[in-house]
1. Identify which of structures I, II gives the largest calculated value of distance in nm of label points 7 Å out along Cα→Cβ at positions 21 and 101.
2. Work out the source of 1, 8, 18, 22, 20, 16, 10, 4, 1, 0 here, i.e. which of I, II gives that when P(r) over Cα pairs in 5 Å bins from 0, in percent is computed.
3. Between structures I, II, where is FRET efficiency 1/(1 + (r/R0)^6) of positions 53 and 157 (r between Cβ atoms, R0 = 30 Å, to 0.05) highest?
4. Upon calculation of distance in nm of label points 7 Å out along Cα→Cβ at positions 125 and 173 from the atomic coordinates, which of the structures I, II produces 2.7?
5. With distance in nm of label points 7 Å out along Cα→Cβ at positions 37 and 61 derived from the coordinates and found to be 1.6, which of I, II does the value describe?
6. Upon calculation of helix-only ellipticity at 222 nm (-39500 (n - 2.57) for each DSSP H run of 4 or more, over all residues; to 500) from the atomic coordinates, which of the structures I, II produces -1000?
7. If log10 I(q)/I(0) by the Debye sum over Cα atoms at q = 0.14, 0.15, 0.23 Å⁻¹, for residues 29-84 alone computes to -0.41, -0.47, -1.00, which of I, II did it come from?
8. From which structure (I, II) was relative contact order in percent (Cα under 8 Å, 6 or more apart) calculated, if the value obtained is 33?
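Values in this text are rule-based calculations from the coordinates and carry no lab data. Computed from a prediction, not measured in an experiment: that's the story for all the values here. Cβ atoms are built from the backbone, for glycine too; each structure is taken alone.
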Structure I
Amino acid sequence: MASYTEIQRVLIEERSMTEAAEAHGTLAGSLCTAVSYRFEDWLLEILPDGRAQADAAANALREVYARTAQALVGDDPAFDLLLPEEEQPIDARTAALAQWCQGFLYGLGSRVIQDASRLPGDAGEVVRDLSEITRVGVDCDDGEESNESAYTELVEFVRVGVQLVFAELEPVRGHSSVVAGLLH
């Protein structure tokens, strides 16, 4: 899949008001709940004209869509968050993680679920935790190693939590709808 930097560049060129992390979070949240969430639906969410002007941009975004949907449907732990690379400062990566969670919550709540924070069981707890992560920041009093460790744990929590939410919302979404979305 294209890197965060590449997708960020594509979104800037396409005049998106959404950062790459938030756009990917929106995609993941929408795929968790939508009866039939297509590539074109995602573009309507993240691009001003609802479509990519450049073929290369459309191809890069289509790849992100397809790989994200396939990873969520699959049983292996291939699902990953689209976040800045490790070379980026910890505060930039942390801010992007908060944006990712914000996008996820938006995608989750913009479909059939009116109040995602009221989901029952583990899914509801994950959603409430993701809401808290939208306010995460770097603790300047902690050392770099401590901040890196906390960031890594949060990313893993979000990654696994999203997979759990996806699995628990199966009755809402219907399995065939996501597979059908991959074909469009």
Structure II
Amino acid sequence: MATQLQTEHGTVRVPTGIWHVDPTHSSVEFEVKHMMIATVRGRFKEFEGTIVAAQDIADSRVFGTVKAASIDTNEETRDAHLRSADFLDVEQYPEIRFESTRIEPLGGPKFRLVGNLTLKGVTGEVELEATVEGAERDPWGNERVGIRVRGTLNRKDFGLTWQKMLESGGFLVGDDVKVLVDVSAVKAN
């Protein structure tokens, strides 16, 4: 039986407490256009995160860190290029960080998650949409919550400007990067 989620004026909320992202049941992925005609998908294999769900949503916070070198697009040559100074420059900037600055209810289980993303040494504000998927007690007695996060950012805003022109006049790599994060978080005891 699912755990009852907190509601406040029709808004479904993560139950109050501190929640740690379970990386084995979560994912941090992205999509970007290649040659303006195809979509390349990738993921980061190493990440961690914390959700601090306060009684007052205005006091709630989300923190996350991704190991940039853990990028995986299922093609080693491309991954090596993405780790290089042309893109993520993982030697100089080993982590990608996110810290929320505000969480705004959008009704039901949806929230606007606004925060600072630091990527390749550049910090910029991003807006994401988060959906509380539900809460449940797992077979080992842990309280879990599921959250889906989606958004789009412009890679050039974070210094990822490497590009190649195509014969047709188009570009090799799209500017917009879709962010797809699916979280299963465990409540701290």
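1. Working: I: 1.0; II: 2.0.
Across I, II, distance in nm of label points 7 Å out along Cα→Cβ at positions 21 and 101 peaks for II.
2. For P(r) over Cα pairs in 5 Å bins from 0, in percent, the value 1, 8, 18, 22, 20, 16, 10, 4, 1, 0 is produced by structure I.
3. Details: I: 0.25; II: 0.55.
Looking at the calculated values, the largest one is II.
4. Numbers: I: 2.1; II: 2.7.
The value was obtained from structure II.
5. Values: I: 1.6; II: 4.8.
That value comes from structure I.
6. Details: I: -21000; II: -1000.
Traced to structure II.
7. Values: I: -0.41, -0.47, -1.00; II: -0.54, -0.59, -0.89.
Source structure: I.
8. Values: I: 33; II: 26.
Attributed to the structure labelled I.
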